[in-house]
Structure 1
Amino acid sequence: MTADEASARQQPLWFLFLLALAVAGGAVSYMPFLTVLLPVRINALTGTDDVAALSYATFAGAIVASLANILFGWLSDLSGSRRGWILAGLVISGAMLVSMTRAETLGELIAFLMVWQLGLNMMLGPLSAWAGDCVPDRQKGLLGGFFAFAPALGALSGALITIPGIADTQGRLWLIALIVAALVVPALVMGKGRAMPHLVRPRMADEADKPDSLRKRSVVVNMWVARLLVQIAEAALFAFLLFWLRSLSPDFSENKAANLFSLAVCIAVPVALITGKWSDKASRPLLPLSVAAAISATGLLAMAFSQSISLALAGYVLFGVASMTFLSLHSSQTLRVLPKPQHRGRDLGLFNLTNTLPSLIIPGLVISLVPGLGFSVLFMVLAALAVLASVLIAVFSKPI
């Protein structure tokens, strides 16, 4: 097979969908657990809504997640196999999840949480790299659109397991584990032999001239920084959305805030799919990222200057849809710009730091701005970060 014939090969849509469902399995595993079930378990152990205990637990989990994602991505590079690591991580994370109720002290719960994060990232790190091994560049935009299902299914699973009377605490953990397995296993079973040799062929540094190598390195750095900046804005809104809405309307309920988040997530799915498909056809993979970051900034500015709850809600939906579209498409286009396939898993682990570092940055940022200056100033700062992200990617938005 010639190089042109290899690059023309595509994966069937059903396989892209299965890959996206597997990635969504990761979101289903951690979104309802970290946002609902972990706080409930800490309350059961301590007898109070212990914010400090929850902070310690999530911080320890984030550290393990960061290191484990790099480690297992790198090990899957060395072993030359992804599916075995994914399956092992699925089993370990599922087993640890359903064992959380066995923890009788906060220290034991944190230990269980850390091992769970180890197994979860044993699954997620190689899974992301496997997508890079299988999906050609001409389909990465569409793949990114499918990735938008991950937060949507994560939010839906949280709503499902919290239906009154559906299950007790242990039953909810089992339900999550089973849903995750149902989402991940089909890709493992039906994806055998789907790798494309030209996507995994080791690439040496001397295969490209020096100017081209420097440009690609700059693209990677700019992509990393841009994702971090947008993630900071997105995570800040995720954590403090309800507090901000209640500063505008004191009787704004938790249910309304959850519905608002769900609305943005659901709208983002077709937007990301359409935009990703367009980027493939137009051969402009990075342009939608720059535009989405700019629209995110517009939404944040609308929130900063809103004088009514209706304008505030519209600004948040605009921000939410644009930022989620950005993050979904960014995840797939990162697979395009990484320089060496033989280090794909390790390098994606380094990109994953953009998902965990915001949890270390946001508390200090919010505490330094909101008490004295209010949410409006915070949103203006976050808008500036989104604009910078847009500019960083726009520099390299021409075909790569």
Structure 2
Amino acid sequence: MTANASRAISWGEASARRMERQFLARPAGRGTRVAEVVAAMLGAHAQVLSAAEVSVGVRAAGVTRADVRAALWDDRSLVKTFGPRGTVHLLPAAELPLWCAALTAIPTGPSPFPPDVRVTEEQAAQIVAAIGEALDGVCLTVEELGQEVVARTGPWAGDLVMPAFQDLWPRWRQVLHRAGQSGALCFGPNRGRKVTYTRPPAFDPGPVPEEAALRELARRYLRAYGPATPQHFAKWLAAPAGWAALLFRELAEAGAVEEVAFEGSGAWVAAGDTEFPGGRVRGVRLLPYFDAYAIAARPRESLFPGEAYRRALAGGQAGNFPVLLVDGVVAGVWHQRRQGRRTTVTVELIGRRLTARQERELGEQVERVGDVLETKAQLVVGKVTVGPHA
């Protein structure tokens, strides 16, 4: 390791440190709490819960989907809610005050809806308050929650004006993610096939100051995914680029971050956090849909080199395809198909062949995915024929 911040930091060194810090270089040892793994990732994307289970499971020895679900629904050390980018994430319950304070302090862009559809800031605040009141101590489906919101606010909240999935949703749903980000709402256990919502577990201490929360979130982001630029941070949060640039300038003036040379350009790390491994991580990894590493690690052209950029991204967006990493970069896509107690994992290589050692490691990774999903997994190397996010 070296602490010389003046030298240029290569992609291989940066990716090696990122993978080490979120248990991709080597899995967390048995007995590591699931919430600790999720904290290292800065949240696990959970729009598809099985993908979140694989994200966590491949990072922790012996962890299966049952362990992730126990952390979520039994001991409540995890919370499923709306996190970065307004998308569904698993977050550590103990860190929820920090996340809520930071996420609610991020400026929102202009509403994508026409004036007669959108809500005012005052109406949004009324809806969020009504959601928190309605969910206190109960789990409600979205239909049940809608009835409670309308009863507490007024008929305007229930107007069917919001275009969604070739249908119209009630007006109040356009701020559902803001209720999650503010701590008024999280997901509850499914009721049959229906999603439910509830209030998160009560958390202490009291409210975290927004400015302090933003600075801490930026520091954690840089520790997990640095070196990074304000633009990278803004993309990760779906925040305005100008706002992120101002935040980083304030952090630099306060001595909380420092600039380094990374891939020929300036980037930032947390102050004093300038040690990097001497070379890239070797080995094979399978990452599921919207894995935290595939989304946050930048520059994207280095993570998705050459043909991988076209094949493994969807319109430039990461996460829509599960990816195969070889020595820290994307070298394939994959898809799983479960039938009863068996899962077939099809892996498509992109512009390369694997060595005998890498083939053996790929087989071990497929077996690990099967263990996480509590199935017997079989590897097939061939063309992945399904589209993105299938």
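Computed from the coordinates by the stated procedures, all read-outs in this text should not be read as laboratory data. These figures come from a predicted structure and were not determined experimentally. Cβ atoms are built from the backbone, for glycine too; each structure is taken alone.
Once relative contact order in percent (Cα under 8 Å, 6 or more apart) is evaluated on every structure in 1, 2, the highest one turns out to be 1. Highest-scoring entry among 1, 2, by mean projected area of the Cα convex hull in nm², for residues 219-274 alone, is 1. Among candidates 1, 2, the computation of P(r) over Cα pairs in 20 Å bins from 0, in percent that gave 27, 60, 13, 0 used structure 1. Highest-scoring entry among 1, 2, by distance in nm of label points 7 Å out along Cα→Cβ at positions 235 and 283, is 1. Calculated for structures 1, 2, volume of the Cα convex hull per residue in Å³, for residues 307-378 alone is largest in 1.
When FRET efficiency 1/(1 + (r/R0)^6) of positions 139 and 267 (r between Cβ atoms, R0 = 30 Å, to 0.05) is compared over structures 1, 2, which one is greatest? Once FRET efficiency 1/(1 + (r/R0)^6) of positions 139 and 267 (r between Cβ atoms, R0 = 30 Å, to 0.05) is worked out for each structure, 1 has the highest.
Which structure, out of 1, 2, was helix-only ellipticity at 222 nm (-39500 (n - 2.57) for each DSSP H run of 4 or more, over all residues; to 500) calculated from, if the result is -27500? Going through each structure in turn, the value belongs to 1.
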